Structure I
Amino acid sequence: MYQAVGKKNGVCPSTVGTISEMVVAVELMKSGWSVFKSLSPASAFDLIAFKNGEMKKIEVKTGYRVGGNIQKPRHSHNFHDHFAVVVNGSEINYTPEFNP
């Protein structure tokens with residue numbers, strides 16, 4: 001997918017972040033969730049997902065695999081229900097665990 005994107009090949013970090021948000025949104029929609037994206041870059045979370053009367057607030061970050069370990073940014077607040085880290089453009093890791 002987009003595992004090689006970054007400043008060195010001309011894709012700005014905010015675009016990489018938006019791509020990760022879309023990866024999570026598509027996966028949620030494939031699982032039957034209705035997904036809404038925040039319009040403000042300063043929002044407390046990136047996505048809201050609804051399914052069967054349940055609502056999830058999701059913060060999305062892009063991570064990278066270095067060796068066997070996932071390198072991910074720290075999340076600085078707990079306004080979200082789940083923290084999703086997208087690795088190599090397709091692998092999604094949720095904290096706490098979430099199986100959409």
Structure II
Amino acid sequence: MSDQALLFKTCRRALGLSVSGMQAALCLADERTIRRIEHGDIDVLGPSWVAITFMLREGGHDDLAQRVEGVRAERVRQFAAKRRANREAREDSAS
């Protein structure tokens with residue numbers, strides 16, 4: 001299980017949600033998505049992390065919300081770096 005999968009499952013349990021409860025809270029198509037996230041088969045998308053952060057803060061789980069924010073911020077940094085590298089590669093190939 002990846003760190004992200006473990007954090008997601010920890011968040012779900014801290015919120016007192018079942019798999020179906022988390023699926024409903026995040027407006028996901030089915031419960032299999034939650035199970036796949038918790039097994040590390042797929043990543044949690046940014047909007048879901050934002051919603052989880054909000055639910056954690058509302059529930060008084062500020063420390064856990066802070067951890068989620070750290071994961072989300074790192075993913076944003078990685079995405080920006082990848083976009084920058086792709087743009088530079090396109091510029092190099094155009095010249």
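Details
- Structures I, II were compared on percent of Cα pairs over 24 Å apart, and the highest value belongs to II.
- Structure (I, II) behind the derived value -25000 of helix-only ellipticity at 222 nm (-39500 (n - 2.57) for each DSSP H run of 4 or more, over all residues; to 500): II
Every number in this text was worked out from the coordinates using simple rules, so none of it is lab data. Everything numeric in this text was worked out from a predicted model, so none of it was measured.
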